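Just so it is clear, none of the values below were taken in a lab; they were calculated from the coordinates. Quantities reported herein were computed from a predicted structural model and do not represent experimental measurements. Cβ atoms are built from the backbone, for glycine too; each structure is taken alone.
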Structure P
Amino acid sequence: MKTIIFDLGGVLFDWNPRHFYKTVFSSAQEMEVFLRDICNSAWVAQQDAGRTFDEGIAIAQKQHPQYAREIALYKTGWYKMINGVFYDTVDIVKDLKAKGYPLYALTNWEAETFVWTRKTFPFLSLFEGIVVSGEEKLIKPDARLYKVLLERYNLKPEDCIYIDDNKDNVKTADELGMTTIHFTSPKDLKERLDAMLAVQLA
């Protein structure tokens, strides 16, 4: 039986800093400049890789003192950056679980906020194991993070289906020998899983 590995952000969670910062900035243009040049994806990735929010905020405030307040709000406002979950994808997870498929998650996520996330969203208990980048101090698409999951739970890459909305992350999983799905929508995911698992079960 295939083991199914899910990414979380963008696949199961609707996370976007714009959900919060649109309430902070009066101008959408200024918000986009802030998220492009200051609290951008490269800055966020450092927290995903294990740097604390306080460390990241201090560095950004030193570089951009004119935005000290807005930068500080990234930590306290983070929880409002999750605009809920993608329920159609959660339903797929529940269906796979009901059918007996082993489920795991591999996510780029800050260690600090994942404690809250795990407590707040009970469906995460459906996964037999979750590897969090911020806890391991490794970040996708680094193959070493994938190997943490594989080795910790004694999984064989050729027995795994890996699902992620980031093409670079999918590429690493593919190179490790997993079957991969680039997530674009719950409908597409369901159709592709049905086809893959039907072949596997046949």
Structure Q
Amino acid sequence: MWKLTAPLILASASPRRRELLASVGVFPEIDPADVDESPQDDTNPTNLVKRVTLLKATTVAARHKKSWVLAADTVVVIDDEVLGKPQDVKDAEKMLMKLSGRMHTVITGYALVGPTDMQVAENNLSDSRFLEIATEQAQVNFLAISPHIMSAYIATGEPLDKAGAYALQGIGSAFVQSIGGAPSTVIGLPLSATIGLLERAGVLAVN
């Protein structure tokens, strides 16, 4: 339905984000940002997501001076603890045990950086590039997961590269009882908000 009107780079290796954009006819170039996503000194999950999202966007933008760059980052939060991607099987099991039978929050940040010739009055990039960054949240209610089902799920390998150790667009959807917010926020890119941002920036037009 939409078409790109300018070169767009997706600063992510996530096939989920790529698939979400492809579902509405948007096919950016892919150039993943290899950055440190650890919490460091961040005590607020929203600030963490914004920092990492901005780092991804600006890192890739430095390699593509004449293109627009879209970046995103997603974390799962429960009991004020940020759950990123599990380090191993034991870490995945620990995360799923925390989520089992409870409500948690998913926060996804998204950012857009423009080409160097985009002169915008209010931004914080030294080369005067267009920049906008925002976050979206969703509340996810999990069913109670039995130890047997949990072990079988982890054995599929699906949880090992997902924030919070589950994939809404995969087998992990069977554990989700309800969602308050956009499912695409949980998957990793709030689609309607991102499309709106790309439209406002002039990167997308209706086909």
Source structure (of P, Q) for helix-only ellipticity at 222 nm (-39500 (n - 2.57) for each DSSP H run of 4 or more, over all residues; to 500), computed value -14500: P
P(r) over Cα pairs in 10 Å bins from 0, in percent, for residues 38-157 alone derived as 12, 37, 33, 14, 4, 0 - corresponding label from P, Q: P
Per mean count of other Cβ atoms within 10 Å over residues 54-61, the highest-valued of structures P, Q: Q
Comparison of P, Q by FRET efficiency 1/(1 + (r/R0)^6) of positions 6 and 142 (r between Cβ atoms, R0 = 41 Å, to 0.05) - largest value held by: P
Comparison of P, Q - label where mean count of other Cβ atoms within 10 Å over residues 62-69 is highest: Q
Origin of the derived value 17.4, 57 (Rg and Dmax of the Cα atoms in Å; candidates P, Q): Q
Entry that produces 28 once relative contact order in percent (Cα under 8 Å, 6 or more apart) is calculated, selected from P, Q: P
